[in-house]
Structure 1
Amino acid sequence: MNALKFKEDFFAKMAQAWDLLELFDHLPGVFFVIKDIEGRFVAANTATMQRLGAIDVEHFIGDTDASYLPEELIKTYRDDDRVVIETGKPLLNRLEAWLGAQRELEWFLTTKLPIRGNDGRIIGVMALIRRYEADHAHHYIKEVADAVAYLKINPHRLLTTAALARAVGTSERSLHRKILLATGLTPQELMLRIRIQAAANSLVSTTDTLSDIALKHGFCDQSAFTKHFRRQTGMTPRQFRVQHQSG
């Protein structure tokens, strides 16, 4: 039996592909979404739409993540989508920040796969997201999560990769490789992103001056903070504060 032909014949008999997607509504703790190559939502399970705060399917389908997610996360997700679309290769078990039950940022494992049309060309991306569970994680992911946890409680410290590796009990070379594998970022890029996330939280939750927030999160001055913050989020710290405190 030709296995590929057998599979193709079976799927050709299916009334609709939605039959398969219904499965994801019955998998607890799993979030599933499909986007086209323009980043527009095509489908998602109920858990995903609820977590994002979508009003209903009619408003959700055809919309983009810009309507539901913090700007500081969108670039990361779109960059990963672009890699899958351009290379045709999956991203497996990527450790990413995503929205927790109270819409706070928590760590999840994301797997993304390309979707191909009838002509073989890639027409979109599907993503499967599940909560990071330290007890069941691959060893390399656990070490990266330990590094992330350390950075989150020390956002004011400017660390070298070697110092971070010592703090979590591994070698610099090993940590560099595992962070790159798990997140797609270098250790320094990850450190900067976590400092920016911590600073963003301070902008919204405190009345500290921009200068004080910059210094508390390891930036030499407000100018450097503004430059890095704009690069990561697309807006200045002041704009971010005004938009989120008034929202």
Structure 2
Amino acid sequence: MTDTPGPLQNKLLAALSDDARARIFPRLKLIEMSLGDVIYESGQSIKYVYFPLDCIISLLYVMVNGSSAEISVVGNEGMAGVAVIMGGESTPNRFIVQSSGQAYRMRAEDLKKEFNTHSEIRIITLRFTQALITQMSQTAVCNRHHTIDQQLCRWLLLSLDRLGNNQLNMTQELIANMLGVRREGVTEAAGKLQKLGVIEYRRGHITVLDRPQLESLSCECYAVVRRENLRLESKGLEI
């Protein structure tokens, strides 16, 4: 992390050509993203899109009774607000800051104009959308067929990929809300990982001590999402 965060810390923005950067970068505004901030509420019109640098934004579906489950996460690999380029003006999901940090904000209307005018922007944003859909699909499968232990490992790995270090500030209650399970289940699963020496958990602070073992304990869902992200990133602007 540099002293002065720049747009190139976001992989989607970094993939832009010099011409695209010259048009888009002046329209970006650096903002602080605090833990628990809600950037979109269900049904709310999307006025801005966000390009995370070192924060993580979680997409949640919230039930009528208040219970919730995470659908996907977005970090420095992409953007929050893809609904604006898919023909929608709002989203049925709640977007909440899962890990604090910084992000660049851009007017949704400006991005829509870029998307409609320049094929380069369409290619990059649609590739990210494909990766996001893959993550959503795999999350649905994981929640249905895999244990809480495996889901926790997948969730930790996805978060680590977007933070760039081995530490997360996260309470077990918040993790339970993200996974859509009871807190007791997360407590038990985290306890197993701690006994194995995979993580260390203290008062809402998680340190991953053995990532290779964490990956081996996770189900195949993490690897599927990771491979798709890497495949699409490697394609760059190739048509």
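No value in this document is a laboratory result; all are computed from the given coordinates. None of the values given here were measured: they were computed from a predicted structure.
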Inset, instruction - Using the calculated result 14 for relative contact order in percent (Cα under 8 Å, 6 or more apart), pick out the matching structure from 1, 2. - result: 1
Inset, instruction - Compute Cα Rg over 2.2 N^0.38 Å for each of 1, 2 and report the one that scores greatest. - result: 1
